[in-house]
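The next part holds the structures, each set out as structure tokens.
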Structure I
Amino acid sequence: MNKAQLISKMVEKSNLSKKDTELALKAFIESVEEALANKEKVQLIGFGTFEARERAARTGKNPRTKEEIQIPACVAPVFKASKEFKGKVNK
């Protein structure tokens, strides 16, 4: 499902206009991005948790040349699904 399909599905379920639904989705995405940039967690009970985790620097391998390379430390966004959400997906 792409973004346009998600918006269409949200319009059906919410009875909002397409424009309002697009704005709501955009606001949600921007809010999560801002929270993660500020090292905050976003917890949605029954859905899951978005958070930013530190990744240590490490040594990797270029698959094409087999050359060892240094991968720098970074902060990566992570989503952990809730138990309830996992249960609905696994039905």
Structure II
Amino acid sequence: MTWSEDEYVRNLRDARRDYAWLMRRYGGRTREEADADAWEAYPYEPSDRPFRGIEFHDDAWHWAMLAIHGAMYWREHPELLEPSAEYLMSRGE
């Protein structure tokens, strides 16, 4: 997918915000730790990078649950397969 720079930066900002929230709420991280985790999970990619923004194909929920619970987290935690209502509300959904 190709985004304008503004769209890409907006997606990046939103993904970092959501990921940091999840790392605090579900991962027990401090605000500082969660913010650092989010910047590591969603680094800025130059516009000429192939597959720029491919991490946006899954919601921050999925990436955070992988980081917190590991691969195949949904097997041991089937309740985490779908984003929680609390998470969706934190995003304004």
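Each reported figure results from applying straightforward, stated rules to the coordinates on display, with no laboratory input. No experiment lies behind these values; they were computed from the predicted model shown. Cβ atoms are built from the backbone, for glycine too; each structure is taken alone.
Results, tabulated for the structure shown:
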{"quantity": "Origin of the value 23, 14, 13, where semi-axes √(5λ) of the Cα gyration tensor in Å was derived from one of I, II", "calculated": "II"}
{"quantity": "Structures I, II, by distance in nm of label points 7 Å out along Cα→Cβ at positions 26 and 58: label with the highest value", "calculated": "I"}
{"quantity": "If helix-only ellipticity at 222 nm (-39500 (n - 2.57) for each DSSP H run of 4 or more, over all residues; to 500) is computed and equals -13500, the structure in I, II", "calculated": "I"}
{"quantity": "Structure responsible for 21, with relative contact order in percent (Cα under 8 Å, 6 or more apart) calculated and labels I, II on offer", "calculated": "I"}
{"quantity": "Structure from which 1.1 was derived, distance in nm of label points 7 Å out along Cα→Cβ at positions 10 and 50, options I, II", "calculated": "I"}
{"quantity": "Among I, II, which structure scores highest (criterion: mean count of other Cβ atoms within 10 Å over residues 18-25)", "calculated": "II"}
{"quantity": "Ranking I, II by FRET efficiency 1/(1 + (r/R0)^6) of positions 66 and 82 (r between Cβ atoms, R0 = 30 Å, to 0.05), the structure that comes out highest", "calculated": "II"}
